[in-house]
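Any read-out appearing in this document is the output of simple, stated calculations on the displayed coordinates, not a laboratory observation. If you're wondering where the values come from, they're calculated on a predicted model, not measured in any experiment. Cβ atoms are built from the backbone, for glycine too; each structure is taken alone.
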Structure P
Amino acid sequence: MLEDFVLREKIFHFDHERIPERIVHARGSGAHGFFEVYESLAELTKADLFQRPGEKTPVFVRFSTVAGGAGSVDTPRDVRGFAVKFYTKEGNWDLVGNNIPVFFIQDAMKFPDLVHAVKMEADRAYPQAGSAHDTFWDWASLMPAHMLTWAMSDRAIPRSFRMMEGFGVHTFRLINASGKSSFVKFHWKPKLGLQSVVWDEALKLQAADK
């Protein structure tokens with residue numbers, strides 16, 4: 001809540017940290033494409049891009065790992081985030097999500113703690129993503145998280161960005177032309193199906209240090 005000045009101050013300091021190794025979603029890949037409406041969603045929203053079946057809206061998507069630093073590999077066991085920018089007739093619209101349907105925390109106060117815990121050890125720059133160190137597990141053991149079981153699953157090592165699911169994570173409210181509102185969830189389903197690399201493959205692809 002905005003009246004929670006302790007939360008506001010904590011998030012303020014976190015957002016102004018200029019420590020490159022702690023930047024979330026530090027590296028990623030981008031792709032141009034388009035969004036096509038298969039059927040009108042006028043019953044749910046008055047947004048122009050959802051009105052006419054067959055209409056295409058240009059988009060740009062940035063995919064990224066969450067925990068990895070600027071020099072990290074593409075194949076850690078890590079949550080993948082994505083940001084979709086729709087270039088609509090009414091202006092640009094941004095929609096973000098993860099490849100996992102739930103989030104580590106419910107209390108925003110704990111977000112800086114999560115990021116500080118999952119990032120690399122400051123004195124050795126290791127590990128790069130993968131959360132394979134005591135700092136993260138100390139935090140996780142004191143903070144039961146449904147998402148942890150997802151993050152440790154094969155979903156966290158997708159075979160490619162074309163083979164992973166996407167989730168808006170949050171619940172959104174859309175408003176139609178008559179002013180009626182509806183709560184919705186955004187899901188992305190890959191046409192190629194959900195596929196992952198196995199752990200041994202991931203290690204070989206990232207040139208494991210044995």
Structure Q
Amino acid sequence: MPTKIGLISDVHATVTPLREALSMFQHEDVDLILCAGDIAGYGEELYQTCELLIKSNCQMVSGNHDVWFLNNLVSEEEKSIGAFLRKLPFSFELTVEGKHLYLVHASPPSSQMEGITLLDESARVLLNQKKRWAAYLKNFEYDVLVIGHTHQVFAEQLCDTLVINPGSTKFNHTCFILDLPDMKVRMFPLSNKTPLKVWNWGAGLNIE
């Protein structure tokens with residue numbers, strides 16, 4: 001039996017699509033859940049969002065919105081949440097079924113702002129960007145790289161690494177399941193909405 005890994009990102013303090021993704025992961029019998037950061041930001045349900053992620057035993061990394069939240073704590077509840085977010089690593093790696101995985105918010109080794117942008121406004125692959133990031137990852141010694149930040153949805157092979165952005169549960173209405181060791185990737189729509197492969201094109205944009 002393959003190992004199933006649920007992939008989410010940029011949940012942005014919004015419970016409903018996150019809860020749906022976690023429920024779907026449970027239905028699909030996933031073995032592990034990874035979240036590529038930005039737990040905070042935009043939404044108003046950060047405490048409940050953190051509760052759901054903790055109960056799901058989700059492995060998380062910190063995103064730029066999480067750091068910004070930590071810099072502006074006011075209420076006691078915010079300080080309580082801050083204690084949790086402060087413990088999140090900037091990157092995380094693991095080996096599953098002989099495949100080496102790396103989790104980071106924007107790009108490796110630990111960037112929270114330099115996002116891997118591969119799609120244009122119409123969700124077409126930008127060949128110059130694919131070439132640029134393939135060169136960047138040429139000596140990257142991992143089979144799978146899971147990222148978020150740009151609110152783009154893709155699974156693209158760059159050199160020896162399968163780069164996966166599951167999109168934002170809140171804005172792209174998507175989550176992924178990765179089957180290992182066969183490297184099969186499946187996208188699932190959320191909230192009865194059409195998945196948006198690109199949301200707010202230009203967010204986290206870094207095109208030369």
Structure R
Amino acid sequence: MLLKKATYLISNPTYKTCPKADKPEYAFIGRSNVGKSSLINMLCNNSKLAKTSANPGKTQMINHFLIESKATEKAASSFWYLVDLPGYGYAKIAQKQRDVWEKMIADYLSNRPNLVQVFVLIDSRHEPQKLDIEFVNQLGAANVPFALVFTKADKEKPGAVQRHVKAFLEALRETWQFLPQTFITSAEKKEGRAELLAHIQMLNNRVHENAQEA
């Protein structure tokens with residue numbers, strides 16, 4: 001995939017006011033401070049696209065970005081939405097606000113018909129976290145398609161990253177028959193960018209083929 005342009009579109013407190021569901025949509029979510037904004041900026045090759053912060057909870061609404069891409073340089077442009085969702089597990093946020101955000105995320109995931117896949121970001125520096133496992137299981141129970149994106153691979157030794165990824169997948173095996181697609185990334189070194197964009201291109205092609213058959 002050749003990413004031609006990424007533009008911030010709109011932020012919404014509810015799925016009801018999100019843009020018209022007329023384009024394939026890919027949502028990114030993870031625990032606070034997992035490096036979500038940095039990953040989005042790396043994917044879009046724009047360091048100022050999504051706002052980054054050292055303080056967890058910076059993203060507080062459903063943020064839509066309009067993406068223009070091409071399968072090849074000579075191909076026609078395709079347009080799709082990239083969505084930056086609030087993180088989960090806000091340790092320093094009041095419970096009332098946490099409940100509001102959790103409902104906003106759950107409603108979005110359940111009611112967005114053009115949502116093709118959710119990318120769940122996991123910090124590769126750590127052993128499997130209960131909160132991440134629980135969120136992934138919730139997606140499975142709701143039949144929401146997702147892939148795992150392990151972030152910050154440059155912040156830990158490769159062997160440790162591989163052990164943490166393996167441990168996370170082993171934890172999923174306890175309740176999952178089939179494991180999700182997995183990516184290992186580094187926003188700083190742009191590791192995993194080509195693989196993620198190729199995956200999205202594949203899914204976009206599938207959406208287009210299904211639309212033609214309908």
### Message
One of P, Q, R was used to compute helix-only ellipticity at 222 nm (-39500 (n - 2.57) for each DSSP H run of 4 or more, over all residues; to 500), and the result was -11500. Which label is that?
### Response
R
### Message
Please compute mean count of other Cβ atoms within 10 Å over residues 33-40 for structures P, Q, R and give me the label with the greatest value.
### Response
Q
